[in-house]
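So, here's a batch of structures to check.
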Structure 1
Amino acid sequence: MAPHSPHPTAHERPAEELDRRRAAVLEAVVSEYIGTATPVGSAHVARAPGVNVSSATVRSDMAALERDGYLVQPHTSAGRIPTDKGYRFFVDHLAPPGVLGAAERHRVRRFFDRVHGEMEEMLERASTLLSQLTPYAAVVVSPSHGSATVRSVQLVSLAPRLVLLVVVLSDGSVEKRSLEFFEDQGEEELAREGAAIQRAGIGSDLATAATLVGASGAGPRIAEAVARTMREMAEAGESDQVYMGGPSRLAESFEAVETVRSVLGILEKQLVVVTLLRDVLDRGLSVAIGTEHGYEPLASCAVVVAPVIIGDHESGAVGLLGPTRMDYRQALSAANLVSAELSERMNRRSGRGDD
């Protein structure tokens, strides 16, 4: 099912019309339920900071919030829990920006100061880091490098008939492919061919470089093999790659095994995950709650997203997926910090940031 934007029904009271007292009651219910996963009663809310009214008044306010769709009573004798609409009001109007603790912030910055290696490894490790900062599953969507330009091309001899093609792109990514030949490739000849191919391809995107390499004047066998491989790299580079961190943590977040299975099934479909995160960002949101994202199997989930910015464009994203009762302040602060550090590192690799 394609994502869609929710449309409030006519009987719903606009979120902005909640008065201050009922907003405080709602905030108390949401905050308590996020922490305990237990329906919240009026006696507890009456003691919450910022409420300062009797239990009877709280009961009346909670009943009104239920009528307006912000709360629901799961059992006759139980307290109440937030609805998706209640969470949305909480996120948009009540939850101040969260800040990770000093230890977590230091951990993130130390990670990005020390992480080295290829971009794919950095993204995979970043997804694990993000999942460790929260109790939720983390997703990192890599930037597609279809528009990245070639910085260098190297041909490295691995064996007399086996050559490693190494292409470094302007976005910091490194593509490697093995090329096999029917005849031996001498070291000196390989160096000459590599220099001709580099001169032809450098500064162009992969698809253009493939065409230019084919007419580079390099030996036809090597030029043809490199051009064909670059075209394959260009086609693969148009697809977003998804790196998943901590999917097993979902089992701790949901009580129903079937829900966990359903969510894990969705996360295995990379195209769905990419579409989900990009749709949330395209709608100008950083949080999609419950049915807001339009994927029925994720109706009991919330998604927190932050973009990765390279140059002036959104190129990639980081996200967290958990239950609708997730700690939104913590999740947003973790996603924003990791996306900011990831953006800075990737801009440096692409030559857009300070070294």
Structure 2
Amino acid sequence: MKRIRRLKPIDEWNGESIQPGESRDVKLAVSESYSSMTVQIPLHIRRAEKKGPVVFLTAALHGDEINGTGAIRQLIQDDTLELTRGTLIMIPVLNLLAFDRHSRYLPDRRDLNRSFPGSSTGSLASRMARTIFNEIVLRCDYGIDLHSAAVRRTNFPSVRGDMQDEHVARMARAFGCELILDEVGPKGAFRREACSVGCPTIVMEGGEVWKVEPGIVATAVRGVKNVLRLLDMLPGEIVGPDYQVTISESRWVRADRGGFLQFHVQPGELVEKGQPLATNTTLLGRERSMLYAPFDGIVIGMATLPATSPGEPVCNLGRLPTGTRPAEFQRQREEAGGLGERVTGELASNVLVTEPTSSPVFEDENPED
């Protein structure tokens, strides 16, 4: 990968000088409000005495996804986080205008995470994206962006990145989630456009909007430290799961009919082809239809709102690689215990999971075709 030449020096921000060995809170002007006030996002910059990689760590690119905000705040407040080399730029809330409105989107209803690298003469989103890209991405060598699921959904913790990029792949594996999704990302997405200019960037997805969930925060904090250790910016050993799986294909299983769902699986659960995922019932609890797993997979994410209509997404399944047996994978997980098992239990507390009342029926041998 061709590496970028940094646009601006890392030791100068808005006229403030940050020397090696210093930590400083600074602000970056990204826009103006309706009242003509300057919108400034707060950053914490931590520099080691020794030169090394520059890494950005961002959250709340979608303003309602604040699990990452909780994780970054915890890292900022951690006085034991002493870098051995390089610089870490921590931004708890990247999209301040959306965050202030408890919204995923900007006031003009555009998605900032589809607007990069942006334009200095474009829309509000495009102009903000351009400033963020120039002032943050183009100063950095690597990036980590923390996300949560969309509204009324939850995600089992996973890392997403282009695994064909060797730098991204090393970061993704080191982060330490059980689940890696091999995805380039949509056009205009922050991490895709950062990668395109030579700043390898990964995304962690986990949990729900409007929440700071302890297990998700713990996963993110551990993952960030793991990547810093990979880059020789922190001492210590990389801490990860005993097993890790890379998913190259995923699919949302959608409701066939309207009704009230009874879920039969939980986030992170391993499922076999034909296994019941959810039963669709009337408001009186009379069964209307049942949804089944179309292949051996893992529950990447799922709806948390049981009320559904035809075509609504219910369960996001990642297809397990050939040769991976769900029962064996589950056994390894249970034996290892640890953070992944804890998070599965915590996320499951947000949905009511019951056993199916009817026997599985799965006649289509090629449901994915």
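Coordinate-derived values only; no laboratory data. Predicted model, so just to flag it, every value in this text is computed and none were measured. Cβ atoms are built from the backbone, for glycine too; each structure is taken alone.
Structure data summary
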{"quantity": "Identity of the structure behind 3.9 (criterion: distance in nm of label points 7 Å out along Cα→Cβ at positions 46 and 278, calculated), options 1, 2", "calculated": "2"}
{"quantity": "Which of 1, 2 yields 64, 29, 20 [Cα extents along the principal axes in Å, for residues 198-309 alone, calculated]", "calculated": "1"}
{"quantity": "Structures 1, 2, by Rg/Rh (Cα atoms, Kirkwood Rh): label with the highest value", "calculated": "1"}
{"quantity": "Which entry (1, 2) yields the derived value 21.8 for mean count of other Cβ atoms within 10 Å over residues 190-197", "calculated": "2"}
{"quantity": "Origin of the value 2.5, where distance in nm of label points 7 Å out along Cα→Cβ at positions 62 and 246 was derived from one of 1, 2", "calculated": "2"}
{"quantity": "Value -14000, calculated as helix-only ellipticity at 222 nm (-39500 (n - 2.57) for each DSSP H run of 4 or more, over all residues; to 500), assigned to which of 1, 2", "calculated": "1"}
{"quantity": "Winner on relative contact order in percent (Cα under 8 Å, 6 or more apart) once structures 1, 2 are ranked, highest first", "calculated": "1"}
{"quantity": "Comparison of 1, 2 by distance in nm of label points 7 Å out along Cα→Cβ at positions 166 and 342 - largest value held by", "calculated": "2"}
{"quantity": "Source structure (of 1, 2) for FRET efficiency 1/(1 + (r/R0)^6) of positions 94 and 118 (r between Cβ atoms, R0 = 35 Å, to 0.05), computed value 0.25", "calculated": "1"}
